[in-house]
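These are the structures, in structure tokens.
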Structure P
């Protein structure tokens, strides 16, 4: 088990047919993966028994954790990480979502990249959104076909020998480094979602040292579909909770670091602005 996938799984009672079809497409295409072991966190509303029966339909080795309660992305993913940490012989761990669709051996290019680059703790996969956007390339193509049997050729044609700065899911982490930085710190990130990726990016940045100026990257030698719609989970937990936790954990310098890490302009502007606000508040408190 060189690589183990992690998947947060939720079926909403008020969207049963839609969510079930999405999960079926995800898992059916995930069968094409080279690595077929998946740690599935049950976020609800199915029981573990119902979910187990559903997962048995696919050529995957699935381990179910959680009990059907929506604990959120932060706690759910961290529980997956900690479960995998206890397993022997695992070098890599992925983060998957149910609104993804995969092609044959999509992980190979990503694992090869991590093996060949000692100072890279994770690598994102090239992704095409449901609108046909190639994320972080500022390019658009035809939207993905609805027919699963047409996806392989479609995704194959989108691959190119390009590695660019940015963060996408699915991504694959080096287990050793992920464990060293601790994953998502749920003692500070108490909300269900928001800013968890940012906290991990700072952790990786500090792990390699400021001088290395590490930034996340996306490898378009592999491309999968990711809908990237608005958050699918009906979670009204305010992101402000995790923002407060992020600041408590990493302070003003963490915000400044994130402004330098991100590629997209929105987070650059956001974290730059928040850093300047904290700087101004500090100067005002000192009477300057």
Structure Q
């Protein structure tokens, strides 16, 4: 399947179906009867810097099918752990969830399956998206026994280019404490931005091979949404202290992390790092 590249948000209809999963070397033929006969199409209708809109359709309207999506790096990783590719990952999750509900895993999975034509926003899958990043949408049919009865149909999409903010953000750490810093932040316009204080070891992980600071930004924003349901964004000139942004560990190397961000466009600048070390006492 060809990779879909967009450098701007654009309304379109793009068919993205295949008879065999091409993003992985794993055999994706179904386990049940009449495997691979029904075809599932994935049609991308809009791509922006932080979202993907798409529809799905199964040629056999009686077939129940499962739809999801995730970053390509996660898809490639999770789909290698099972002989049944990404469904093995999904099955493990539903088996875990079923322990709390007292139902077979496949009944819970079936409750999240669909038929016919459906419309989706990638946000339905609870992923914060990053500009110019690769994602995979996938779908496959299952029967009432939890057996896969179609190929796994995949669609790889790259989000649009970053909508760059021209806000020039400057951070100056004026004093360090055992639990944080005093810092002044100056800006040149009212575009919103995000601030976080994280240990150097955390940042180093995302600066390692196979990772990016963009992934770190997604991880930070996702954690904010998971913990409070909101993203604490700042605007304009600010002064921060340990009362607002604190560190847990004394005598530890940290980074003050900042980048432009808003709800409509997602991340709007490179991720910037200002190193500091908390005091021992």
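Quick note: the coordinates plus some simple rules give every number you see, no bench work behind them. These figures come from a predicted structure and were not determined experimentally. Cβ atoms are built from the backbone, for glycine too; each structure is taken alone.
Structure above, values below:
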read-out: Label whose coordinates, when Cα extents along the principal axes in Å is calculated, return 66, 42, 39 (choices P, Q); value: P
read-out: Parent structure of the calculated result -5500, given that helix-only ellipticity at 222 nm (-39500 (n - 2.57) for each DSSP H run of 4 or more, over all residues; to 500) is the read-out and P, Q the choices; value: Q
read-out: Structure from which 0.8 was derived, distance in nm of label points 7 Å out along Cα→Cβ at positions 87 and 175, options P, Q; value: P
